[in-house]
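Values in this text are rule-based calculations from the coordinates and carry no lab data. Because the structure is a prediction, the values reported are computed rather than measured. Cβ atoms are built from the backbone, for glycine too; each structure is taken alone.
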Structure I
Amino acid sequence: MDVQTNQAIPIACDPTAIDAEHREVHLEAAGHLLRDDALEVQELPDGYAFRYAAEQYARVTEFIANERLCCPFFTFNLEVTPAQGPLWLRITGSEEIKVFLQS
């Protein structure tokens, strides 16, 4: 089994990986999710962690599904806490990931 590391994957998005019908909706949703909807953002050594209310589960998982298509260099870790507690989405990767997420 060939396993690639984030360092081997170039940091270049391919927006055409998401069909044109959904691309604009995804980009708008991603902006809101990462800038406006996060209840808390924590800087990590290799990326960022975003805290969301439990009710955001569907939006967060849809975001991950689409981002994996167009930006395969991200590593996603979604923590779903018990009893309808918060969600934590960690987006990590190589050193350049933090710079990319800041832009």
Structure II
Amino acid sequence: MVARIWHGRVPANKSEEYLRRMRTVAIPNYRAVPGNRGAFVLHRIDGNIAHFLTLTFWESRDAIAGLVGEDIEQAKYYDFDANFLLEFEPFVAHYDLYSD
């Protein structure tokens, strides 16, 4: 299994609306892709900035390509992101998951 982590920064005064969009658009989109094994949003406020992490779990790197295309290292953005994000980080991080 593979974990995919994306980070974004939003002005704190827009964070509740951004969180709503993540919960109603992005998370359902991730979960609808074959091979997705879970999707979560982590959120914290630090002064005037809200940090968001999306943490998604996938059965394989090929499954991730079903969401973002062949270059799975590229971040995926939605149309609404331009109204919220302070910057567009170009890449995400992937981690292989292991358990006993």
Problem set entry | mean count of other Cβ atoms within 10 Å over residues 35-42 from the coordinates reads 12.1; which among I, II | I
Exercise. From which structure (I, II) was relative contact order in percent (Cα under 8 Å, 6 or more apart) calculated, if the value obtained is 33?
Worked result: I
Exercise. Given that helix-only ellipticity at 222 nm (-39500 (n - 2.57) for each DSSP H run of 4 or more, over all residues; to 500), derived from a single structure, equals -5000, which label among I, II identifies that structure?
Worked result: II
Exercise. Upon calculation of distance in nm of label points 7 Å out along Cα→Cβ at positions 11 and 91 from the atomic coordinates, which of the structures I, II produces 1.2?
Worked result: I
Seminar exercise, completed: Structures I, II compared on Kirkwood radius over Cα pairs in Å: the greatest is I
Exercise. Of structures I, II, which gives 12.1, 36 when Rg and Dmax of the Cα atoms in Å, for residues 19-58 alone is computed from the coordinates?
Worked result: I
